[in-house]
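Novice: Multiple structures follow.
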Structure 1
Amino acid sequence: MIRKVVIPAAGLGTRLFPATKEQPKEMLPIFSVTADGSISVKPVVQMVFEQVYNAGLREFCYIVGRGKRGIEDHFTPDDKCIRTLEGMGKNGQATDLEGFYEKLETSNIMWVNQPEPKGFGNAVLMAQPFVQNEPCLVHAGDSVIISKDMDYIKKLLNVYERFKADAAFIVLEIENPRQYGIIEGDEVEDGVLKVKTAVEKPDKPPTNLAIMAMYVFHPIIFKALEATQAGKNQEVQLTDAIQKLIDWGLNVYAVKLDKSYAHLDIGSPERYWDALSLSYNRLCRRSK
């Protein structure tokens, strides 16, 4: 049974400067819907938390860096803000925020600081004292998947457990795979692949199956990360550690989602624009 969640949210977000110079990119809003069905905007890192919480997990470790205090502040309940919204007649927003705070109060949350940006893999490695010798879910704080049922996390957990995997993660077919980690693998059942290779941002992608930053790992991943050398910009890439697991003969699986799932990634201005468009069309138009 998976109990622990690691959410790296320490990236500098330089591709979104100057908007992210003083606020974490993970706090940038995407469209959502309040409890009464009205349109709202919600920080992407909050949507990630709520989706993971709704999948049944309650123990969280956030990896944050310099200038990320805004995330921790946002995740601190503020009853005065709820009362202010109610006094202004904004009951849908007040109910929505109160529901978020109830989830926070029934969760255990740890904050770990990554002093320097040394890559996604290094951020995950910093969570080892929190995870200890347990399997864990790793979910990027600036990336989320939306669908009708919002069930992708449960699908991922199911594959990890059924196949007794050492690592499992989400993949999607995309048009520009050079900006992602890319995998090759053999399909073992509909929508599940046994992964043979994983490479980070290849110049000549072997496939268009891109790794989405949502994973489940056996604690062996920490040994793989410790054995993984830093690459470009002296950053440790999680994809390279996954390839090391494959090289060690361990079981790595990918869960391929169909086109009913939309990936929201705010890593660049173009992707943020797409995330706004997709979140509005998938969540807000449906509510009208």
Structure 2
Amino acid sequence: MHILTKFFVFIAAILSVLLAGLSIAYTFNANEIASQITRANAAATAAQNEAESRILEAERETSQLKSELNSLEATVAGRDTRIAQLEGDLARLATENARLETAQATYSTRIDEFTTLIATAQELDAARAEELRGLRDDLLGSARKEIALTDRINDLVSQLEVAQATVRSLQESIVALQEGGETSGGSASRTPTAPEGFRARVTDVSTDASGRVLVAIDAGSSDGLREGTRLSVSDRNGFVAVIVIDQVNLNNATGYVDSRRSTSRTPSAGAVVVPAVTF
């Protein structure tokens, strides 16, 4: 074989070895590059997915922030409106406060005037009360005097009526004695009389078995009454009857109505009892 051919064969072998090495390196580098590309693509995909996820999250956050911003802007607008309203209210309150201060000064003056008027009215009321007390005392005194005079008049009327009834009874007795021709040979026993100023009231009225009207009064031996004492009974309508005491206790007594010296009316509880006029 020619040497040149050998040389070329040798060169070809070397080139073949180099080419094989290059092929191996290329294949290795291509696989590595493919793996890197695959990994890079996967990383890019993951990054893109993450980026898209973050973009979506950012968009959601942006939307939420926009909503919050809108809410805050609305809140701020409402607060601005409220501040303006409060400022208006403050201005009105300041005006009202000034008006109230003026009114307070006016009312203070009027209160002072009313206080003076009240003090004057109290003084007048005290004077009137004193005058009314005096008038009331005078009226009470006049009423007491009138009542006393009325009672005295009633007593005198009762005594007069009793005296008239007694006169009639004595006249009838005199006529009866004259017709019978009888004369009194001795002096009659004196009838017991009630003490001076005696006064009592009827407490009960009843009728006994014989038909006599019995009258109970609220006075007895402690008031100077004795059995046989004659008393005059009067009510609002005047003289009613003469009663004769026939039973005397310490603080009460009972008598019967003398039909010859009485009216047609019957004594009632509460009627006034005074001494009867005797002859």
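Rule-based calculations on the coordinates, nothing more; no lab input. Worth saying up front: this structure is predicted, and the values here are computed from it rather than measured. Cβ atoms are built from the backbone, for glycine too; each structure is taken alone.
Novice: Taking FRET efficiency 1/(1 + (r/R0)^6) of positions 88 and 256 (r between Cβ atoms, R0 = 41 Å, to 0.05) for each of 1, 2, which is largest? If you can, show how the numbers build up before the last one.
Specialist: Values: 1: 0.35; 2: 0.00.
Evaluating FRET efficiency 1/(1 + (r/R0)^6) of positions 88 and 256 (r between Cβ atoms, R0 = 41 Å, to 0.05) on every structure, the highest lands on 1.
Novice: So, one more: Compare mean count of other Cβ atoms within 10 Å over residues 48-55 across structures 1, 2 and report the one with the greatest value.
Specialist: Values: 1: 19.9; 2: 10.9.
The structure with the largest value is 1.
Novice: Still on this structure, I have one more. Please state which of the structures 1, 2 yields 0.85 when FRET efficiency 1/(1 + (r/R0)^6) of positions 24 and 208 (r between Cβ atoms, R0 = 41 Å, to 0.05) is computed from it.
Specialist: Values: 1: 0.85; 2: 0.00.
Clearly, the read-out refers to 1.
Novice: Work out which structure the value 128 belongs to, where volume of the Cα convex hull per residue in Å³ was derived from one of 1, 2. Can you show the working numbers first?
Specialist: Numbers: 1: 128; 2: 468.
This figure was derived from 1.
Novice: Could I ask something else about it? Using FRET efficiency 1/(1 + (r/R0)^6) of positions 32 and 192 (r between Cβ atoms, R0 = 35 Å, to 0.05) for the comparison, can you identify which of 1, 2 gives the largest number? If you can, show how the numbers build up before the last one.
Specialist: Working: 1: 0.70; 2: 0.00.
Largest one: structure 1.
Novice: Next question, about the same structure. For percent of Cα pairs over 16 Å apart, for residues 40-143 alone, find whichever of 1, 2 sits highest and give me its label. Mind showing how you got there, number by number?
Specialist: On the way: 1: 62; 2: 81.
Evaluating percent of Cα pairs over 16 Å apart, for residues 40-143 alone on every structure, the highest lands on 2.
Novice: Here helix-only ellipticity at 222 nm (-39500 (n - 2.57) for each DSSP H run of 4 or more, over all residues; to 500) was calculated and came to -9000; which of the structures 1, 2 was it taken from?
Specialist: Details: 1: -9000; 2: -25000.
Among 1, 2, the structure yielding -9000 for helix-only ellipticity at 222 nm (-39500 (n - 2.57) for each DSSP H run of 4 or more, over all residues; to 500) is 1.
Novice: While we're on this one: Looking at structures 1, 2, which one was semi-axes √(5λ) of the Cα gyration tensor in Å, for residues 112-239 alone calculated from, given that it came out as 22, 19, 15? Provide the component values of the computation, followed by the final result.
Specialist: Values: 1: 22, 19, 15; 2: 56, 17, 14.
Traced to structure 1.
Novice: OK, next. Can you rank 1, 2 by relative contact order in percent (Cα under 8 Å, 6 or more apart) and just name the one with the largest value?
Specialist: Working: 1: 24; 2: 14.
Of structures 1, 2, the maximum of relative contact order in percent (Cα under 8 Å, 6 or more apart) occurs in 1.
Novice: If FRET efficiency 1/(1 + (r/R0)^6) of positions 64 and 224 (r between Cβ atoms, R0 = 35 Å, to 0.05) comes out at 0.00 when worked out from the coordinates, which of 1, 2 was used? Let's see the in-between values first.
Specialist: Working: 1: 0.90; 2: 0.00.
Value 0.00 for FRET efficiency 1/(1 + (r/R0)^6) of positions 64 and 224 (r between Cβ atoms, R0 = 35 Å, to 0.05) corresponds to 2 out of 1, 2.
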